[in-house]
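Next up, some structures in structure tokens.
The numbers here are math on the coordinates, done by the rules we state, and not lab data. Being a predicted model, the structure only gives us computed values, none of them experimental. Cβ atoms are built from the backbone, for glycine too; each structure is taken alone.
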Structure I
Amino acid sequence: MTQPRGQWSGKIGFILAAAGSAIGLGNLWKFPYVAYENQGGAFVLIYMIAVLVVGIPIMVAEILLGRSTNRSTVGAFLVWGKDRLGGRAWSGVGLLGVTAGFVILSYYSVVAGWTLHYIFLALKGQLGTLASQPEVLQEYFNVQFLADGPQQILYHLLFMSLTIGAVYFGVKGGIERVARVLMPALFIILLFLLIYTTTTPGFGQTLSFLFKPSFEGLTRYSFLEAMGQAFFSLSLGMGAMLTYGSYMNRQSSIPWSALQISALDTLIGLCACVIMFSIIFSFDLEIGASSTILFTTIDCCPSF
């Protein structure tokens with residue numbers, strides 16, 4: 001006898017859990033540095049268009065396929081292709097999604113481990129001291145921490161243990177319960193930081209950099225980067241939204257849910273950019289390896 005498939009407790013549970021999948025390092029870590037590398041404004045505009053025109057329709061399709069089949073990635077494509085040309089071969093499309101997710105997790109878990117290290121630094125009272133000296137922080141992160149192989153492995157394993165623990169307790173008891181706590185906490189933290197950055201000297205320059213389009217520095221690669229960022233940020237093409245959709249009840253509106261998830265995801269990414277670039281421009285920080293902006297652009301909020 002097969003165990004009945006679980007479901008989210010309600011619409012809010014699904015939105016928070018799915019948004020938790022979409023909102024993450026793709027917004028806080030990757031989006032700011034690709035926006036920085038592609039000259040800001042015009043790239044941000046192209047990214048938002050990509051989310052609206054391509055990202056949301058694909059998210060709707062993934063959630064719909066998951067809910068209609070009640071299967072995860074491989075099983076959903078196997079069921080969908082059962083009576084179609086290609087038959088069981090369609091399961092290979094689902095396998096590609098699983099493979100993509102595995103590849104992303106292989107480095108995503110390492111970067112997420114860096115955030116755990118920063119939490120421990122903050123609890124020990126060391127992060128504020130490092131943050132007050134940007135050059136020291138950059139040297140510590142890029143030279144000392146990243147070069148320490150055992151620490152990289154340790155924090156990777158810690159993050160994976162926490163992830164496995166959440167998944168082990170299932171949809172309602174694990175993923176949804178964690179999302180209901182961590183997602184509101186993320187919004188509060190970002191709101192606090194966003195309010196602070198409005199008081200910094202670089203806030204106005206940041207708004208101009210991010211929201212005043214200038215197409216001079218754009219290349220064909222920038223358009224591809226924006227499209228790729230939309231897929232990465234919304235967790236598309238790797239079966240995540242499809243699998244989440246398979247636990248969705250029949251009463252919830254898929255298009256409305258996809259729109260809400262995408263809007264939250266984009267809003268968080270823009271907030272992260274405003275926070276980081278306000279600090280960068282205010283303190284005239286020199287950005288070396290742009291991919292480490294999230295971990296080397298910190299201010300201890302002295303005015304609070």
Structure II
Amino acid sequence: MDIKQLRYFIAVAQQGSLSAAARSVHIVQPALSQAMAGLEAELGAELFTRSPSGITLTASGQELLQHAQRILKQLDQAEQAVRSASQLISGVVRIGILHSAAPLVCAPLFKKLREEAPGIQPQLTVGYSNELEARLMRGELDLAMLVIGGKQSVEPASLLYEETLSLLTPKSALTAYPGPLSLKHLQQIPLVLSVAQPLHRALLAAAKEEKVQLKLVGGVEDIRALVELCQDCKLSTLLPGGLAQLIAQDTTLVAKPISHPAFDRRVILRFSTALPKTPAGIAVEHAMRAILAPPLAEEESHQTH
């Protein structure tokens with residue numbers, strides 16, 4: 001017995017005629033007759049008394065009618081409640097996404113919100129951590145992803161993920177380095193970096209501090225161009241671990257974590273203190289955490305095997 005059968009049964013009981021009931025539920029009469037015969041067989045009881053003047057319910061039919069009407073009413077109420085709940089979560093939410101996380105977050109987040117909370121209108125802004133933090137403080141963003149340094153304290157509830165920066169490189173460049181990479185290993189690897197990217201500046205600063213001479217061949221800020229150069233020109237670059245692993249899955253490149261304290265970083269999600277926290281903003285936070293969890297868990301698995 002299913003919902004469709006119950007709807008057909010109620011239509012027959014209300015119309016008192018198979019032909020009229022068939023028209024009201026928009027199916028042909030033979031199909032309706034077959035459905036009612038199947039319902040009677042399944043329940044092991046006659047539900048209708050058929051006569052030249054029409055169809056009336058038996059005592060069993062009357063009993064089923066009462067239950068069927070209650071069941072369908074409850075289903076309708078449940079559907080309305082779910083629709084109302086989703087419609088309550090609405091409004092524009094301005095979200096700051098890190099450049100390095102944009103390929104992991106932007107499209108999946110937009111799709112997830114359209115499916116689960118269509119009343120929300122996400123406005124995604126991509127930038128570096130310092131830019132997003134400044135916009136957050138000015139109230140231009142409702143929430144944003146930010147990078148936190150190793151010595152900075154952070155509330156556990158705000159933490160999105162932790163990751164190690166990785167070298168994205170052709171596999172041939174790593175044949176001499178089977179173990180973990182150190183900063184000194186990078187001396188012999190041609191690197192394409194961009195001083196506009198904070199993590200690349202961090203690499204250059206760490207190398208300068210430790211007197212490591214890097215083999216720098218140039219700089220490109222765009223991630224797609226970086227990947228293309230690494231593949232076609234046999235170059236290497238530095239990317240956050242999660243993004244590097246994602247790119248490596250779809251290219252001929254490999255992602256290798258770099259063992260250095262300066263390259264362990266934490267990414268948090270912070271709400272603007274200049275604006276009230278809304279249900280829509282909280283829904284966005286939950287969606288972002290759900291999206292980011294799988295790739296980061298996978299990255300940790302790659303690093304430990």
Structures I, II compared on FRET efficiency 1/(1 + (r/R0)^6) of positions 92 and 148 (r between Cβ atoms, R0 = 41 Å, to 0.05): the greatest is II
Which of I, II yields -15500 for helix-only ellipticity at 222 nm (-39500 (n - 2.57) for each DSSP H run of 4 or more, over all residues; to 500), as computed?
-> II
The value 20.3, 64 for Rg and Dmax of the Cα atoms in Å, derived from one of I, II, belongs to structure I
Value 20, calculated as relative contact order in percent (Cα under 8 Å, 6 or more apart) from one of I, II, is from structure II
Distance in nm of label points 7 Å out along Cα→Cβ at positions 236 and 276 - structure with the largest value, from I, II | II
